[in-house]
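Asker: These notes open a run of structures that come right after.
Since every read-out is calculated from the coordinates, none of them should be taken as a lab result. Note that the structure is a prediction, hence the values are computed from the model and not measured. Cβ atoms are built from the backbone, for glycine too; each structure is taken alone.
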Structure I
Amino acid sequence: MSIFDDKTYNEMDWVSQAVEPIVSSLNDKLATFPNEFIFTNNDIARLATNGYSDLSITEDQLIEHALRKHMNADLSKVEAEIVNAYDVVVDGEPWIDMTRNTLEGGTIRLIKTTDHFDEKSLLGMMGKTGLHKLGTLDTRRVDVARVNEIIELIGGYDALLKTKSIGTKCQGIQNALGTIMSLNKWNIRNVDLSNRVVEWVYLYLQHGNLAALTNFCKFKVMTHEGQAIYSVQEEPV
């Protein structure tokens, strides 16, 4: 078996291979979260008195509170798309009776608005987390030789090789990868892989991580086939 074989694609049934669906762990995460969550008076009171002088609560605060406290979700690892899959629904005119510590007059619920992210949505997520990481690049620690190597591997951006500014080169790499991911020019069919591809670039530029470079090189070789890519035989980074 070649080191450039896509094991995930090879293990798919023939129907999936023909359809080439986009996959993402986001759909797996979303499936583990409940369809509905009903806020208690304690939930509302805690948020309303948590440093907000006007006792106001935003919809985002309600959703984040439910995900963090009652769905055991680490928000630092929950992508914004998960948060956007929920809406707050207010029934009646709920208010808190502080003397009896109860929520009266109605209910406040969190409801899941979608069971899964469709292909169009997943395409829009390609590389986003990785690009955010790449945006934190400290160009003071980046070696020009590594930058030029990545520019050559990406291909099609030779003008970036001519500039002497590390900052311009790094911004050019970020813009190039942003365009490639938004148009899915490399035919990636796994959102998680798309983010790792960009993160490999970050790790090599920022830290000189050779395993990350190896992974990116393997991936780039696979793109020359023009086929859907689900996985790379990765080296631990």
Structure II
Amino acid sequence: MVADSKRKALIFGASGGLAAAIADQYLERGSEVRLVTRAARKPQVEAHFADAFAAHKASLHVVNDRYTEYDPTTGIAYDAVYFTQALFNPTPLVQMSDDRIEAEIMTGLTEQIRLTRALLLAHPPGPDDRRDICFTGSTSSYAGFANTTVYCAVKHALVGFVRAMNDEYTHTNTRFWLFSMGSMDTEMGHNVPKQDRVTFLQAPDVAYRIVDTVEHPSNMFEPEVLIRRRTIRRTS
């Protein structure tokens, strides 16, 4: 299924493997993409999307520290918004500092809720305006795993947020999605301990599934999509 080339995507956390793959999907389908990343990760994004920037098919917005520095009132109303940013570094809870706990919650949950509010306020969707706001979950959205307590709490919270927002906007064509997947072969995924990376999901495959689902022109709506690994192998 091919995305409508008139639809434009806004992607937060653009340096991540999944974010880059989602952007690639939109670019391949003829859509324009706006990428948001932190200053420290700017070189990676510029390198990956050099051709798209040169062709004016993609644009870049850089924030210094917080993604909430992004001001949606200065831009257009994007048709599809993706929140892919998260912090993941498995550590027992008792070894985490207060600052570390706060940073994980801020990046993975608080900023995303605040940005969702800001986007909806800046560009209130009309009753027939199709708007898709997509969040990145994990198998940790539905289960708990040792040494990832705060990460799991954040992902569980996104489930409740997406369900509540869909109820709040039930009489509109604004839809909220949660895409939850198993470990992926990305920089973040490589932090998963004692797992055979050969079994990890490939980001381009996951991105294709996500974009194809969001951009499908039918009335089908699957607000919570869970993509598991068929085979999981542990290492010693």
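Asker: Who wins on distance in nm of label points 7 Å out along Cα→Cβ at positions 14 and 182 among I, II, i.e. which is largest? Show your work: numbers first, answer last.
Answerer: Working: I: 4.0; II: 3.2.
Answer by largest value of distance in nm of label points 7 Å out along Cα→Cβ at positions 14 and 182: I.
Asker: Looking just at distance in nm of label points 7 Å out along Cα→Cβ at positions 22 and 38, which of the labels I, II belongs to the structure with the highest value?
Answerer: On the way: I: 3.7; II: 1.8.
Once distance in nm of label points 7 Å out along Cα→Cβ at positions 22 and 38 is worked out for each structure, I has the highest.
Asker: When relative contact order in percent (Cα under 8 Å, 6 or more apart) is computed for each of I, II, which one produces 21?
Answerer: On the way: I: 25; II: 21.
Source structure: II.
Asker: Taking -0.44, -0.99 as the value of log10 I(q)/I(0) by the Debye sum over Cα atoms at q = 0.10, 0.19 Å⁻¹, for residues 94-213 alone derived from one of the structures shown (I, II), identify that structure.
Answerer: Values: I: -0.44, -0.99; II: -0.37, -1.15.
So the calculation was done on I.
Asker: Check the numbers for mean count of other Cβ atoms within 10 Å over residues 30-37 across I, II and tell me which is largest.
Answerer: Answer by largest value of mean count of other Cβ atoms within 10 Å over residues 30-37: II.
Asker: Figure out for me which of the structures I, II the number -9500 belongs to, where helix-only ellipticity at 222 nm (-39500 (n - 2.57) for each DSSP H run of 4 or more, over all residues; to 500) was derived from the coordinates.
Answerer: Working through the options, I get structure II.
Asker: Right, next: The value 0.30 for FRET efficiency 1/(1 + (r/R0)^6) of positions 46 and 222 (r between Cβ atoms, R0 = 30 Å, to 0.05) was derived from one model only; which of I, II is it? Don't skip to the end; give the middle numbers.
Answerer: Numbers: I: 0.05; II: 0.30.
Clearly, the read-out refers to II.
Asker: One of I, II was used to compute distance in nm of label points 7 Å out along Cα→Cβ at positions 6 and 118, and the result was 2.3. Which label is that?
Answerer: Values: I: 2.3; II: 2.9.
Derived from I, not from the others.
Asker: A value of 50, 40, 37 was derived for Cα extents along the principal axes in Å; which structure in I, II was it taken from?
Answerer: Working: I: 69, 48, 28; II: 50, 40, 37.
Going through each structure in turn, the value belongs to II.
Asker: Right, something else. Suppose you compute distance in nm of label points 7 Å out along Cα→Cβ at positions 142 and 158 for every structure in I, II: which one lands on 1.4?
Answerer: Numbers: I: 2.2; II: 1.4.
Structure II accounts for this read-out.
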